[in-house]
Structure 1
Amino acid sequence: MNRIICLIISLVGYCGLWASPVVVEVSPQPGNDNQNMIASIEKASLYKGKPVVIKLHPGVYDFSRSESLEKLYYVSNTTSESENPNPVKHIALLLKDLENVTIDGCGSTILLTGEMTSFVVDHCKNILLKNLNIDNSNPTQTECKVKEVGDDYMLVEVHPASRYKIEDGKLTWYGDGWEFSRGIAQSYDPVKDITWRSWSPMDGLKKAVELRPNLLYLQYDKKPQAQCGLVFQMRDAIRDEVCGFINRSENVRLENVNFYYLGNFGVISQYTDGVALEHCNFMPKPGSGRTNAGFADFVHVSGCKGKVRVVNCNFSGAHDDPINVHGTHLRVMEYLDAKTLKIRFMHPQTYGFEAFDKGDEVELVNAETLCKVWEGRIVKAQLVNPREMIVSLNKVVPATVSSLSDVVIENTTWTPEVEIIGNRFSRIPTRGILLSTRKKSLIENNFFYGMQMSAILVADDAMSWYESGPVYNLTIRKNTFLQCGDPVILISPEYRKYEGAVHKHIVIEENIFESADPSVSAIYAKGVDGLVIRNNYYEMKKGENPVNVVDCTNEKVEY
């Protein structure tokens, strides 16, 4: 009898797995899209974890900054206190404390107006965003194309989505919640299909004149650093919003999402267990005439665990690195006793979040050497102010460690496995991938074209960005690198004094390296124990050896 009851219970549970989810349908309604989406998300929350699909009927959904949800979030690698004293985000879609919810866009567009954060997933589990486009009617990065260059002037054609005003000859770019007249610029060459950080048309500008709508005469003291056909992409430097924020969540997936514009920063995953991006496009909308899609990084993973997967995505038109995966080193400021530390966020743009919690495994690291000097566990952690935490440890920190002049602490529990497979990278002024994690990682079958710096950077530092940590099991395999910066793969932990390898077990194999630049080498690696380089193809113009190895042990290097 008991067997029969157990069988019935098992069958009921099995059938429950295949039960149809609740469907909440939403249609675009001009002027009501903000409130309708809020209502649909609230309705989904009432089902208390039962699978729910919020289904958007195809169309354009308008979200304005003035009607957005406002919520304070501290986000890694964004802004300092002086840059942005009020880090409140203006949010279109806020998913908080939800479980088993899917937003199916069915090809719809989330169209933002003004500086906004398109979505936040906060303290959620099993969330899927799919079949969706994200765009902005007035991107915070402006674009203009050079039509004519003279000895002290140029004519530029402004993209229709870029709004400007001219007062007493002074040119200002503006939108809902933002404006700038100085800032950062990139140049895009449509013939070579590459971008690079460059002189800005706003530098040294004496006078601007509108000849007709979107055609401007710009006058300078000397010949502009430009040529006909180039496109200038301009922005300020303040990352006060993000495109998407995934915070303290579990199993979050983005599938078939087109990010046509990522305002102020990219999609940030912070202290989340399991993140996947599949078949997503981070690039300007086809036919839009825009050449740029992102204010800074496209995908930023800070202090996560589980598995991070980025598969079959396109990354084109960023102003910084498309993918950056790392943790955060906090500096030990004071030993309150042998088991209690006061620690501090050091980089101006990263602070305010709880980087440690009870039960987290941690390591103390000599900041000069980046070598571990102690390991243990957190028994209590408190964020005492946005910059500082006090943590209690499970065992004594010996005097040999506390006497060191510069020690940082890393959370080793919150480090992810990473798979970056089958992606394409282009129109990038910096690196393609930055990766610093001790868990097993694979970078495979990706295509990199025209990175202006290294296509892949493996660092680890405790003196600049404070982005941790060591890499212990990384394979870089079957990728193609065309016309990238020097060196194409850079493994360079930022130690000040060498006392042993920082990274371990890195394999670089079966890749294709091609460059017509005689100054470009293929691989530079330092501070690695167990480096393997084999079976790669080099079509390089550099006369000397394409591989340079420094401070490595147990290496096996083949050409």
Structure 2
Amino acid sequence: MTSEKPDVLGDETGPERIYSMDPTRDKMLISEAKHATNAEQHMTLLEAIRLYPKAIGWSVLLSSTLIMEGYDLALLGNLYASPVFNQKFGTYSEEKGKWAVSAAWQSGLSNGARAGEILGLILAGWVSDRYGYKMTTIASLILMIMFIFVLFFAPNVQVLVVGEVLCGVPWGAFQSVTPAYASEVAPIVLRPYLTTFINMCWVIGQFFAAAVNKGSVDRSDEWAYRIPFGVQWVWPIPILAGLIFAPESPWWHIRHGNQEAARASLLRLTSRNDPTFNADETIAMIEHTNELEKRMKQGLTYRDCFRGIDLRRTEIVVGVWLVQTLGGQNIMGYFAYFLTQAGMEQSNSFSLSMGQYALGMIGTAGSWFLMSRVGRRTIHFSGLCCQLLILIIVGSLSFSSENGSVWAIGAMLIVFTFVYDFTVGPVTYSLISELSSTRLKAKTIVLARAAYNASNIFVNVITNYQLSSTAWNWGAKTAYFWAGTCLLSAVWVFFRLPEPKDRTYAELDLLFDRRVPAREFAKTKIDPFAQWSDDAVEEIPTNGNPNKELQ
């Protein structure tokens, strides 16, 4: 034992003990936490699958709630290409000689859902902290079943907007709960797979939206749009039936001081046939991380997200999600409408949409292989650079007068979808889950997703005016605008996004506490247990020096 203990916590409140005033108990808990941390960091993928099969199943079930949101948001963009939908909810343009939903009402429909999601996010951040992820999701599913009736029976575009606002409330709850739950019920090696599966659910929903639209686009009655709306009832009931039996996150129980409930949840998430697994050690690791964050003065309110080191974490998580809207991905949701406005026949545009989303699912599955070998930061930055190049090509193709140019545009947008779902799309969910602190995870995700939805209101308005034949009518030249925002996003990612790959939550807490620059996260050595000796739990000086090596 050296006389000078490493300086790692970084506040200036004077010496304190990490857990209690009982050194013997603290020593045992820290020893167990360190053993569990080492075991988790050296766990292989196959070992994690064998040990956490139930956690995988419950996380997948909870994440599948977002299939509905991906379905509806893609559904609206595709319905704008449906003649029957336009005749029911749009107006007749003498100049164009056809029915169309105006850019203003398109914005109202898209932004109505976003406004509802912001409300749902804020409510879910409070409710999930108080009542847990499970009960929040169950209540949201019940609301979802009720609100779909408004969409299905909407007599006019005004009621349709109300329906989108109401449905947005449970969608917002799903957005905040699913990544938090997925990141807390599984070990390090499984987190990227379970969190990025959320993106897969989005793509699955988008694929079904394109398939249902293609199957109903040739209908000449009201069922051309009622069938697509009614399909949304397929998801909530079976998910609700299964979710009733799901365990709560053990991290949530620890934050509420209930170690026994946390242990019971952990046992329900793991296989009982593994003799090497010690539930008590894993609970000690969760307790250690929770207490470490409390020592760093991390509270549990929205205000705490903007204090101290959590201000930087909030900025990064918010920025990562804003990049999703500013990187040009919004065009994917308007794929069929985009191609229709560029001159393609409606049925062909829906067929290409299905191909687009099928390739998106392949891309998301491919990202799992990529993330096991490459850092999140590298994947995210490289993906943005590829998106930038594709957007420039799409914009340039708009100047061609050849008949095949519209097919070339469609092909490039399909490639764009693959690149997005191979890189930026899925890795975002891993980043926002890992870079927020465990005590403030739900609220940080709420703030980030609310900022994402608020930015989407702007993006949807701009996109609708850019593409609408009754407004700016830019067509494929729209891609140039989003190439500019994509470039700005890439610059921010390069300077601000850290690398969380293979880090425990305790390690990330200390890296942020010591204000390590984003580009140095991957190469900085850190040991969250280095400040304690082997034979005693000692008082820790907290006059941190952020420039000191963390080991």
Taking relative contact order in percent (Cα under 8 Å, 6 or more apart) for each of 1, 2, which is largest? 2
Kindly point out which one of 1, 2 the value 22.5 was derived from, the read-out being mean count of other Cβ atoms within 10 Å over residues 140-147. 1
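Given a value of 60 for percent of Cα pairs over 26 Å apart, for residues 204-355 alone, calculated from one of 1, 2, which structure does it belong to?
Clearly, the read-out refers to 2.
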Value 2.4, calculated as distance in nm of label points 7 Å out along Cα→Cβ at positions 164 and 196 from one of 1, 2, is from structure 1
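From 1, 2, which structure was FRET efficiency 1/(1 + (r/R0)^6) of positions 148 and 420 (r between Cβ atoms, R0 = 25 Å, to 0.05) = 0.05 calculated on?
Values: 1: 0.05; 2: 0.35.
Corresponding structure: 1.
If FRET efficiency 1/(1 + (r/R0)^6) of positions 100 and 332 (r between Cβ atoms, R0 = 30 Å, to 0.05) is calculated from each of 1, 2, which structure is the one that comes out at 0.15?
Values: 1: 0.15; 2: 0.90.
Checking each candidate, the match is 1.
A value of -22500 was computed for helix-only ellipticity at 222 nm (-39500 (n - 2.57) for each DSSP H run of 4 or more, over all residues; to 500); which of 1, 2 is the source structure? Mind dumping the intermediate values first?
Details: 1: -2000; 2: -22500.
Clearly, the read-out refers to 2.
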Between structures 1, 2, where is Rg/Rh (Cα atoms, Kirkwood Rh), for residues 68-347 alone highest? 2
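Every number in this text was worked out from the coordinates using simple rules, so none of it is lab data. This is a predicted model, so every value here is computed, not measured. Cβ atoms are built from the backbone, for glycine too; each structure is taken alone.
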